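Please treat every number below as a calculation from the coordinates, not as lab data. If you're wondering where the values come from, they're calculated on a predicted model, not measured in any experiment. Cβ atoms are built from the backbone, for glycine too; each structure is taken alone.
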Structure 1
Amino acid sequence: MYRIMNRQRGFTLIEIAIALTVIALLSVGAMSALQLAMLRARIAETRDAVQEAREAVVAFAVVNRSLPCPAVSATDGTEQSRTGGSCTNRRGLLPWQTLGVRGVDGWGNRLGYAVSQPLVKGAGNRIQLTDVGDLRIMGRAADGSASQMVTGAAVAFALWSHGANGRGATTLVGSQIDDESTTNADEKSNSSQPGSSVDIYAREGSVSTDAGGGEFDDLVEWESRYVLFGRMMSAGQLP
């Protein structure tokens, strides 16, 4: 009788190397897909937070016939004093405690906020139809130069997140994230630190340092004073 012997053949080193390469490529693809999904989820969460904040600011204006000032500080979310009909600083952080919202983006950082001073009223004064905005929404022209996207008189207030890179953002505990880049001029202009600048940049995102204004991933929204006035008219607060 002949005995049939089963010979088991093992993998060669080349076959093992190919298999490991395929597994590595699949892992990289899976990680990239996961990172993209997480980014989209955080952007969606941020847009929801900005929209909630926008509605709260508008409702505040309807109730008080005045827009709120920015927060007192990074740890005190009540609005600054409006004594005399103006804010100490026109820009800073959203006054989350006064408005009753979290005021936090998808990356756990505070939302920035800037208000048109003519729409901030002190005791005994109210928004009038003749009041105009004084913020400027800025972008970049094809040649990279700064350009005004919206007439300043039309902007009531602006809200923004510092995006995924978080450069210049304020955390929940009140610390500021270091901005070590030297090329992101527009992100630096969108500082949410207390200040008086009227310019807020709202342009297409870019990871290129050669783009006009540098790399940019801030998420910015603003409210037209005409839309705000329309909401106040519907509520019987204007004229």
Structure 2
Amino acid sequence: MSQVIVVASGKGGTGKTTVSTSLALALCRKNYKVLIIDCDSGMRGTDMMLGITGRLVHDLSDVISGSCTLEDAIYECEGAKGLFSIAAPISAEDEVSPQVMKQFILDHKNDYDYVIVDAPAGVGSGFESAAIAADRALVVVNTEPISIRGGMNILNKLTEYGIKDVRLVINRFDAERFVKTGLYSDLDEVIDASGIQLIAVIPEDARIAALSQRGILASNWASAGVVFDTLVERLRGNDVPIVIKL
């Protein structure tokens, strides 16, 4: 049975899109058929990270408007067989409404094992479109009070939409910096402040950032993205421990 997972954050800069694309790649590596939908109209980034920008002609708004077929707007990621992507509109004015997005996802989700929806930061109308058809959600935060507060806002909205399966991803974690800033006594305090059950701690890794920005993450996965394999196992319900280097 297909699952729709929305990946969200309360503020920009948490690395949410990197988490979305890396999760999609990790699922693909487990031989799942995956569609990643970029819902960040006007600020799309998954196409760049997955290396499809040079081939990109059509986006989600083109499908919705009837300007092209669904097949025209879905691109398979080179170097990751079974991973497909559909780009967000290049203009924020072409943002897809929540009800239209919900129907679009319901109509097509069963063609895939997983649908990953990369939501725009914050809780505006674009977030509602991204989350409205989700079965579960990942809230991406950094270990900073403003980021945590944004995550709490996301949780409140997800609760309003009836999404109960919500998990926390602490991203770009740097143990040395965490200790030096002294904003929280430990990670338990971060988790308690967010009010969300933890599913993953993703360490700061310049390799992932560099490969993502260059659009070659898929072809260099072994050297950079192994940590996301643990996230996949935990999403599948397997009792895999979270390894944190302190």
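Work out which structure the value 4.8 belongs to, where distance in nm of label points 7 Å out along Cα→Cβ at positions 123 and 147 was derived from one of 1, 2. Considering all the candidates, the number was obtained from 1. For distance in nm of label points 7 Å out along Cα→Cβ at positions 163 and 179, find whichever of 1, 2 sits highest and give me its label. Going through 1, 2 one by one, distance in nm of label points 7 Å out along Cα→Cβ at positions 163 and 179 peaks for structure 2.
Here the criterion is mean count of other Cβ atoms within 10 Å over residues 43-50, and among 1, 2 the highest value is seen for 2. Source structure of the calculated read-out (distance in nm of label points 7 Å out along Cα→Cβ at positions 59 and 91, 1.0) within 1, 2: 2.
Which structure, out of 1, 2, was relative contact order in percent (Cα under 8 Å, 6 or more apart) calculated from, if the result is 18? Checking each candidate, the match is 1.
When log10 I(q)/I(0) by the Debye sum over Cα atoms at q = 0.07, 0.08, 0.11, 0.15 Å⁻¹ is computed for each of 1, 2, which one produces -0.32, -0.38, -0.61, -1.00? Among 1, 2, the structure yielding -0.32, -0.38, -0.61, -1.00 for log10 I(q)/I(0) by the Debye sum over Cα atoms at q = 0.07, 0.08, 0.11, 0.15 Å⁻¹ is 1. Out of 1, 2, which has the highest value for distance in nm of label points 7 Å out along Cα→Cβ at positions 67 and 227? Comparing 1, 2, the top value of distance in nm of label points 7 Å out along Cα→Cβ at positions 67 and 227 belongs to 2.
Quick check on the output: 23.4 is mean count of other Cβ atoms within 10 Å over residues 83-90, derived from one of 1, 2. Which one produced it? Going through each structure in turn, the value belongs to 2.
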